[in-house]
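These are the structures, in structure tokens.
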Structure I
């Protein structure tokens, strides 16, 4: 199972990194095994990214100190890529380095990311938004005598608990009458399902999850297990899947349940768009466009920031209080500080949203063919708290 190290905590930590001049390197490496399974293919991508970084350092509008620090960053990144990287652990990497800030962090991703390298005042977060995974999904795989619990999310799952009960073979010859024997078997199964349901609820109380998928290879188990499952957990069931009881590996179970996760996430995106359209249509809690969204961020009213993939817009930022605004302003309306010009205000907007504990949803154009696109054309939009 591929490792995923991107969590809300990681994003929050990265959002707090900022320099006075462009000395922060953000490099994204695609390790999709369908394209980069071989060492030569990975080597070609690594060389291309390192060369691109060298060109940006050589020809960028940088101070001598920044150029020196960035050369050290390039060496540190190359050392990691050549000698420390384990391509079997992830399908994507985000490498953040700023020698000038004594900062270096590698984030392993369980899903591919487009290869790229950038130099900026801050870590570039938009490419990895949506890759984070806090393990809010639970998968229960159950048969007539076994139960297995997995935790994870759309990037992967891992097994954490299992139970096996002593259930008689339904076709085993016994000394009782056949009907009585079969009733005894069903009682064993019922007790087993009670045990599994209790184990699942106990796990939820220790470490709550938001979504539950149940895999059962026997249709008759569904009503019985549903009856045993606590009401709190029934509310979290996102789907049932048929999984052969011989399925053993985490990867096989994940492949069997991933479509349920993806369908639920797509439904959540549609619901977000519908809510945005409804709020906008009634003049309610919605903001559209750079000016309106940045104003809402300044007032800490953003509940969900919606960003178009690869969106860009010029803006300004106050280095004293962090106020963000559209291009054209010269002084901060809060403290009258002269504002810094920002080539792309989208990244600071993402950072501000994360720091305010707002959700950030990036509308990925790659998925546009199998769902409705965002109901707006601006780089930024938002659903507001108030």
Structure II
């Protein structure tokens, strides 16, 4: 088997780029950029399928274009110079490369012909190339099937979550329903002005600092000084242990239950909900407020078009079923068990995704090693 320079056996070039404004919505031919199809055009500049290496923007991404396509200069065409080198074989070889070795530039990463000058490609006989391509096609067909299933996981989680809480709310219809404010000591929101200056003392939390699991990022959030913190604290902008944060502006429905002793204040996009624990279990209320059903009830009361929000007045009037405290505690345990099940399912799917990528890399490395 020969080991040859990639630029010796392949023609590598960047075609002419066309501005996005020139794309035609119902054009006859696909247009390819750095990361695949970006639109349509009524002309083509390549009649055959080509191997495309993203050299600007999505640097290092790989695609194979359809015949009769327009390929822009954000993708580098890697075209075998003879029929003794299969395009699909070149495609899989490029996938096996460590992209860090061919990407240049720090502020604007890119791939150039010069950065490809040292790249060597193993060139076995054509029959061997065909076998490798056939094998890699099967590997990628299998992993793509796994990816397709995994891509649906968010939809699966949403469906399971929604179905669970719809059933829960339906079963709780036998209990009295009250407005949210009736089981809370306080429902307010955070500061209605953004600080002009920040320091490194007290955390200033916004919606962006809360993840989808209710965790608050106290490390990377903005901080304010003591004087401003105390001013906001006097205006009830500081959540206390047992309070629930609920995002009400822009993104409706991000929640966090305060179980720590951190001192911080919040922006007005976050509501501070303080349960009256003589009437409602804080964990039970948190589970209800973080449910798709509660968010649905809030969305029904939202205002605004450009920026959706639920104002405090409307938030306070959302109707919730309130079982006796002992039943609330029992239901909370069942909800927590369900949430743990979802988390385990998500972790398993993520693990499959990671193992899938590791498997692809190991096969590519084995097939295209020089040894």
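No value in this document is a laboratory result; all are computed from the given coordinates. What you see is a predicted model, and the numbers here were worked out from it, not measured in a lab. Cβ atoms are built from the backbone, for glycine too; each structure is taken alone.
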Per distance in nm of label points 7 Å out along Cα→Cβ at positions 32 and 264, the highest-valued of structures I, II: II
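When you work out mean count of other Cβ atoms within 10 Å over residues 24-31 for each of the structures I, II, which one comes out largest?
Numbers: I: 24.4; II: 14.2.
Across I, II, mean count of other Cβ atoms within 10 Å over residues 24-31 peaks for I.
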When distance in nm of label points 7 Å out along Cα→Cβ at positions 232 and 272 is computed for each of I, II, the largest belongs to: I
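Can you say which of I, II returns 24, 47, 23, 6, 1 when P(r) over Cα pairs in 20 Å bins from 0, in percent is computed? Provide the component values of the computation, followed by the final result.
Values: I: 24, 47, 23, 6, 1; II: 22, 36, 32, 10, 0.
Clearly, the read-out refers to I.
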